[in-house]
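Following are the structures in question.
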Structure I
Amino acid sequence: MVKCILSMKYIFVSGGVISGIGKGLTSASIGLLLKQAGYKVAPIKFENYLNLDAGTINPIEHGDPFLCEDGTEADMDIGTYEKIIGEDMGKENFTTIGQIYKTVIDRERRHEYNGEDVEAIPHITDEIIERMKTVGRKHKADIVLVELGGTAGEYQNVFYYEASRQLTLRNPGDVVHVHVSYVPTPKHLGEPKTKPTQLSVRTLNSLGIQPDFIIARSEEYMDQRRRDRFALFCNMQPEDIISNPDVDHVYEIPLILHKQKLEQRIMHKLGLKAREPKLDEWKALVDRIKAKKKKTVTVAIVGKYFGTGDYQLKDAYAALFDAIDHAGWSNDVEVKTVLIDSQKVETDGDKIIGMPDGIIVPIGWGERGSEGMISAARYAIRNKIPYLGLCYGMQLGSVAFAREVLQWADANTTENDEKTKHPIIHLIENQKSLMEKRAYGGTMRLGGWEEKIKKGTLAYKIYGKENVVVRHRHRYEFNNDFAKDFEKAGLIISGRSVSENLVEVVELDSKIHPFFIGTQGHPEYSSKPLVPHPIFTAFLKASAGDWK
């Protein structure tokens, strides 16, 4: 590790032209390159919305909230940081404008500004800058990597850009600004057009910011003509225009940026000692991703958050798809996922599931589509198809067992049927009081919880140890009143929480089913490309017929 540098450095990453352009992937890739060059990097994402966190946002609206080990419900980009940089993130790494406003207003109410009139500048911008410094201090970072949410020119993020301008002015030589922008290639023209990015950079200039680098997102690599035009019209050097074309796998991006020496130029501009990043492990990962696989398996994911208008998106289950990929690469298995809307299972019947090699029922909330998810779990039980239930999928898998094996036709979760005589899943007392107060935000069982795994079970075989920590994000729990009935019928409670003895993992006896497991926690949020989560590795092995 490089010895502590004289002053903390800052890298700002902004976006231009369209949202979803890849600022998070760019930020994480820069973080990986600098970390592997020996520098300590601390990333922070600034979001535009007024929500205090991402926990109450509809996943179809803004994608899958990423759950951190400390319980922070954050933006998906925080998950990208964890996966690529390879370090756990927390509350210091994620900020919303709602948090900023609330902090400043709370201080004003406590008279901490000593009667001063509180204004956006400097009080809001000072709080933004303080958050950057706080994450750097906590992580003893050499470099703070700041991702600015949204797109340049939006009114919601103007204070973030003003904070960037102020910090640059106060710390000459310690700040660089990376602008990620889109370069479209209209079909009727047949050539990349730089004008949208030129206008985006002009917007930055009007905010008092001159970018040091442009990351040009496009379908193909930038040619020299486009680099020269960027340099001419954006007041930059051609070598500071970095091409970032579409790729088959996002984990190629750090290597693409490295090939163009981006991290070397960043180190030079920040006055840091140039070091070559150690990327052998990452290169081996990319080779493994791109290599032809020995086996192919089909996994049906029966969920309720795939549809958005006339389109079908994966964002609501982003961490799940990543975890499947990680396990597939480590198993040398090509995974073909089939996305099945659980509401269609309700209307068209479980025949639409077909005969996949494995079935996953993931996270969910509420009654809509829940019967389709229960049907999927019952289908897996009857047809002996490997099954993995995640959170809601574990709860509804338990309901499915009650209906299918115990023949309790009305079995349900009280989330969907408060009058059921067999409330397999219910609210525990401390959650009841919160629901009565409509205290939804940040009040679930969140973050890493320690579980004790029962020896001799499928779960123990998967984890290989008695005590594990799994991230949680839920409010309803398995009803312990029914535990003995379930265990007599062949459902094994193989994991319980250490602190409250809550049911964490359920599975079916191998005499009943070859591989059926549900986890109340969310292992998908802990999976990383270099360290896939063992429960997904085991599930894919079972789906491929290799689980013994």
Structure II
Amino acid sequence: MKHKYLFIVGGVMSGVGKGTSSAALGLTLKSKGYSVTAIKIDPYVNVDAGTMNPVEHGEVFVTVDGDETDQDIGTYERYLDTNITRINYMTTGRVYQSVIERERNLEYGGKCVEVVPHVPEEIIRRIERAAKEAKADISLIEVGGTVGEYQGLLFLEAARMMKVKDPDSVKFAIVSYLPVPPSVGEMKTKPTQYAVRTLNAAGIQPDFVIGRSTMEMDQPRKEKIARFCSVPPEHIIGAADAPSVYDIPQMFEDQNFADNVLKCFKLKPKQNDLSEWNGFVKKLKSAKKEVKIGVVGKYFSTGDFVLSDVYLSVLEAIKHAAVHEGVKAKIEWLNSEEYEKSPAKMKKELSELDGVIVPGGFGSRGIEGKIKAIEFCRKNKVPYLGLCYGMQCIVIEYARNELGWKDANTTEINEKTQHPVIHIQESQKENVEKGKYGGTLRLGSYPCSLKKGSLSEKVYGSDMISERHRHRYEFNNEYREELEKAGLVISGTSPDDHFVEIVEIKDHPFFVGVQFHPEFQSRPLSPHPLFQGFIKAAKK
């Protein structure tokens, strides 16, 4: 069959769930017997998400092939249960970079290179290549931001050009917001009508409208949107706030969303099976016993608002593991900066928890609070999992408190420390000296050899694994022998034994730090073994 493309664009405002809607629709299409891939377009001039502030943009998700992408790529991976690669992610910066490189290489044959049509043509080339490499039947293409924004115009123009070329194979959905002003008490459709008209101004007529709202959309509202937006009533999909994002596939299925998409493409369902997914959702809702997990970080707030998206994959990995262990995870946000000011507050909060995670991060802000929290967990037998920076902080804490090296540190924070137990990778020194930061970290999947008899080997059930990385600093092997003599167990290394990938300690319910990011490989139907081992210990 000819490949099919469905573009998902946003209306009214960002952050209402385009990524989750795309992923949920992808899952339901997959349940009908079709192979699906998903593409994310970020209209930023940044070449990748690695240099974007996580508080503003959310988590940086790393693919198996080492691309720093938008968090929606992670959402696609979790719902579609497949690895998404770098070709499925594009930014304005990445597209322009390619066009300029091609012009410099005379690949346009001496033509005057123009924004239109050459930039949209490059966008189309990337979309078609991603579809081909995925060997999928259907591509879902999410265009970031909202219609009407200047930076998204070229991507909409590319989509329009694709539609003109092959109208039967290219369709559109808009995810809009339907507010219910408290003073009015009625769901309003006018913002959505304006969003659709703005999309019309770009030469695009949506085939579907997904209406996000705090409550269910009633039939009169659906009929009104259908009438004024020229969309069939059965193509107006209600997407009210759900108890869990994992409820959304069934919500869409109840409205025949995937079936109507297939009908638009003149396709028929080959099967219909969401049973495994719905089994996961049922277990998620039926869990009674609660485990309290603290996430100690610093990328939490902007003004008075807490942004959990900064650690999205970590939170989802905790939930996946909890469901499979038959418990409900209650996640507490803990600010490491506050622990630096108030040790009493730290002791009180950590004493009430069943487990603690210190996720990845960069920079000096809040690091001393993280180290204090790790010391508390180690000495008080609180299950602990350290991810990336959280592993490096274990090494610093252990060196300070078990070996007495009170100035032990990472050279990222203190270049003059007498005991640089964490230091910059040799291959990274030149990048830092020359100011080359974007896309130069140790990125993507690398193999790791596990020590026989270690907790990590038992948890993984294997002596060789592969995990995704995102770091510039590493364990300093000059201190390896002394730290091991003091009781720190190095249970995972790169196959050549250079990179220390996992550290742990004995005689503790669960105390493991990993240099990589296991959260990126956790899926609802197959939780990550490290998170599962951590939750199992927390449950006890």
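Here are a few things to note about the model shown:
- For distance in nm of label points 7 Å out along Cα→Cβ at positions 62 and 422 computed as 3.9, the structure of I, II it came from: I
- Taking distance in nm of label points 7 Å out along Cα→Cβ at positions 78 and 118 as the measure, the highest value among I, II is held by II.
- Of structures I, II, the largest value of mean count of other Cβ atoms within 10 Å over residues 158-165 belongs to I.
- Origin of the value 21.0, where mean count of other Cβ atoms within 10 Å over residues 30-37 was derived from one of I, II: II
Just so you know, all these numbers are worked out from the coordinates, no wet-lab data involved. Quick caveat: nothing in here was measured; it's all calculated off a predicted structure. Cβ atoms are built from the backbone, for glycine too; each structure is taken alone.
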